[in-house]
Structure P
Amino acid sequence: MNEEMKSLQKNETWELVECPPEKKPVGCRWIYTVKYKADVKINTIRVLLSLAANLDWPLQQFDVKNAFLHGELSEEVYMDLPPGCMVSEKQCQKVCKLKKSLYGLKQSPRAWFGRFTKSMRAFGYR
């Protein structure tokens, strides 16, 4: 949880604001799961390597840690403070105005993929 909070703060995921009266903040909770067999399926790797070899494609691989934190939201989304978030007493009544997407939001996959696509096109990929 501490590592996740550091990532959220480092990426400037939100800013603390007074909640506008016409807005209702979304809830926030921590979800812990154990990933079973989290490694990439070997069949997928085989197919990609086969295509790359047959079509003479160059290969590059990367992993994006906390990928959804890199998606930028275009909508105004307000969220309750995360449980365990250390803020001053004065800020306890504030909410988080999200600037970046988070896991669990409906908008997150679209926001992340939009940013990813823009970046890949800037590097010349199609």
Structure Q
Amino acid sequence: MAYVFTGIDHVQLAAPKGMEKEIRAFFTGKLGFEEIPKPEKLRARGGCWFRCGTQELHIGVEENFQPAKKAHPAFCVENLQAFRTHLEEQGLTIKEEPPIEGRERLFIDDPFGNRIEFLEYKA
């Protein structure tokens, strides 16, 4: 039987143990993601879940945390320039990368050093 991939359900990043307050402050407060309830059976593990469009971002905790410096999620944004202004107003450092044809993009680090990309496709 043939199968078809239909998309990405979620991406997971890691954070240091016990940092849920900081996770929420960054992803909901600074970025504007919507926090969604983590299933009851998984709550004891720590971390937080967020919605981004139709996908989810899961932040898990790791005892011996190491930030993702190269590997990263990339989130599509409508009006990337307005989002850039929002990030700057939040005091976040924007990292520029070489452009890719047909896309505008920027990168930031979360409070734990994980790399995150935001991009907008241009016609």
Structure R
Amino acid sequence: MFDRVSKYSPQVLCALRVVVALLFVMHGTQKLLGFPATEMQPPLMSLFGLAGIIEIVTGLMMLVGFYTRPAAFVASGTMAVAYFMIHAPMSLYPANNGGEVVIFFCFVFFYLVFAGPGAWSVNRK
């Protein structure tokens, strides 16, 4: 049965890339543009501001499939740094330190470094 669905893995990989990239861009726009509404408005020239820029730029690159692997590599590293600098000092456990989403992003992007963009991307055209 699973052999029949395996042929769709490039398309599903593309869907995963698009959805995760949209969520990542949203985190960047929240930091830099205040949308969706948030109390956090970090200065552009700060670590949070830099993280917002990286989230928007790499997120858009992955969204359209433009140099997905390098963008995912940078995004994965950014999330690893964010986890160890911001979340890990609060608690050993991700459920207690609010780092589950950061870990999720880090490992999905790390997977995309190796898996590539999937079926549809700008670089495949």
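Comparing relative contact order in percent (Cα under 8 Å, 6 or more apart) across structures P, Q, R, the highest figure comes from P.
Suppose semi-axes √(5λ) of the Cα gyration tensor in Å works out to 24, 20, 14; of P, Q, R, which structure was it derived from? It was calculated from structure Q. When mean count of other Cβ atoms within 10 Å over residues 51-58 is computed for each of P, Q, R, which one produces 14.9? Here the read-out was taken from Q. Quick check: -3000 is what I get for helix-only ellipticity at 222 nm (-39500 (n - 2.57) for each DSSP H run of 4 or more, over all residues; to 500), calculated from one of P, Q, R. Which structure matches? Going through each structure in turn, the value belongs to Q.
Since every read-out is calculated from the coordinates, none of them should be taken as a lab result. Because the structure is predicted, anything quoted here is derived from the model rather than measured. Cβ atoms are built from the backbone, for glycine too; each structure is taken alone.
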